[in-house]
Structure 1
Amino acid sequence: MAAKNNYFEMIDSLVGYSLEAARSLYKMLSEFDAPKLDESARRLHDIEHTADQKKHDVMEKLLREFITPIDSGDLFQLTQEIDDVTDAIEDVLNIIHMYNVTKLRPEVVPFAGIVVQCVEMLKKVTEEFGNFRKSSTLKTYIIELNRLEEVGDKHYTEAMHRLFRDTTNGAELLIWKDIFEALEECCDECEHVADVVESVIMQNT
């Protein structure tokens with residue numbers, strides 16, 4: 001007896017919101033305009049809010065489902081981990097807004113670009129996830145996502161090095177440390193989703 005709902009498609013659709021958020025963040029930072037931060041934050045929050053509603057829809061369906069294609073606990077975890085990706089992306093702009101940043105450091109836009117690459121690869125992972133027993137590309141996508149997360153780690157380390165080398169103002173150090181940590185967290189959260197997918201593959205093949 002099959003599940004009533006296609007959870008693989010639902011998981012993939014949730015990552016679609018993460019990708020929309022990542023691309024929106026990148027665009028906002030690439031075209032950074034401090035006076036428009038309020039508006040930018042609202043637009044990004046609208047994406048996150050819609051994603052959150054969809055997450056709750058999936059969880060409600062799971063609670064009512066008797067048969068699921070993989071362990072329901074894994075589906076719950078995936079749903080939450082993907083929500084964490086979208087939340088982490090929104091947090092970047094929230095921190096910039098909270099600290100009333102008026103000018104970005106040069107590392108920010110390239111770092112946001114790495115975040116987009118991570119989420120784009122995560123989208124490939126979830127698009128292929130429903131075919132995990134037969135897929136010839138899913139593991140390759142996971143490996144590439146892990147590599148991109150390492151690129152994010154390297155960018156974070158280099159950005160922090162330059163920050164502490166060039167900055168003596170304590171407040172500025174605090175602000176940018178938080179921003180760089182938030183950007184790194186986006187990459188880490190993508191890897192967490194891939195880790196759950198990899199665990200599911202190992203348990204079910």
Structure 2
Amino acid sequence: MKYAALCFAVTASVPLLNAQEWTVDRAHSSVQFAVRHLMVSTVRGQFGKVEGKARFDPAKPQDTFVHAEVDATTIDTREPKRDADLKGADFFDVARHPKIVFRSTKTEPAGPGHLKVSGDLTMRGVTRPVVFDFEDISQPVKDRGLLRIGASGRARIARKDFGITWNRAIETGGVAVSDEVTITVDIQITRPAE
């Protein structure tokens with residue numbers, strides 16, 4: 001049950017001098033999740049549609065602003081029955097809440113190529129604070145008329161904080177699905193080269 005959301009849409013009311021608008025490259029970006037199953041293994045999945053925009057100036061990373069969105073209906077764990085369950089009311093409830101949204105509220109440099117991006121994650125109509133640790137932030141690369149920057153981010157959340165409480169006890173003790181979920185985001189953002 002991972003709730004990684006990243007569609008980066010910029011809000012004009014946020015004053016970011018010298019920041020530049022970047023667009024998420026959907027073909028080279030992904031959001032994955034990992035959760036323990038039956039206390040013995042980790043199940044991984046991903047969302048097939050990530051969109052958005054960011055405001056980012058490599059010279060002033062602390063001014064970064066991100067609004068990100070994921071289409072929860074595109075969940076894929078390589079098991080159709082499980083995917084159908086995850087789309088249902090016990091989990092993501094995509095019929096009523098098809099989008100997972102992340103909106104940053106604060107960005108702090110945390111060493112070379114490393115940012116801590118705090119923000120509000122909204123899932124199933126519930127909003128909670130989350131911190132993504134982004135690392136491996138690349139230098140801009142020019143390719144086919146575009147500047148490109150890539151980064152990888154990770155956050156851990158408790159699914160019960162978002163109203164996803166379904167579980168069942170297993171015979172040897174413990175539960176079927178852990179509460180902690182790890183979200184991993186691999187993002188490439190682009191803008192036209194000047």
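Brief remarks follow.
- Taking relative contact order in percent (Cα under 8 Å, 6 or more apart) as the criterion, the highest value among 1, 2 goes to 1.
- Identity of the structure behind -29000 (criterion: helix-only ellipticity at 222 nm (-39500 (n - 2.57) for each DSSP H run of 4 or more, over all residues; to 500), calculated), options 1, 2: 1
- Once distance in nm of label points 7 Å out along Cα→Cβ at positions 101 and 125 is evaluated on every structure in 1, 2, the highest one turns out to be 1.
- The maximum of mean count of other Cβ atoms within 10 Å over residues 29-36 over structures 1, 2, that is, the highest value, falls on 2.
Each value in this text was obtained by applying a stated rule to the coordinates, not by laboratory testing. Values in this document were obtained by computation on a predicted structure and should not be read as measured data. Cβ atoms are built from the backbone, for glycine too; each structure is taken alone.
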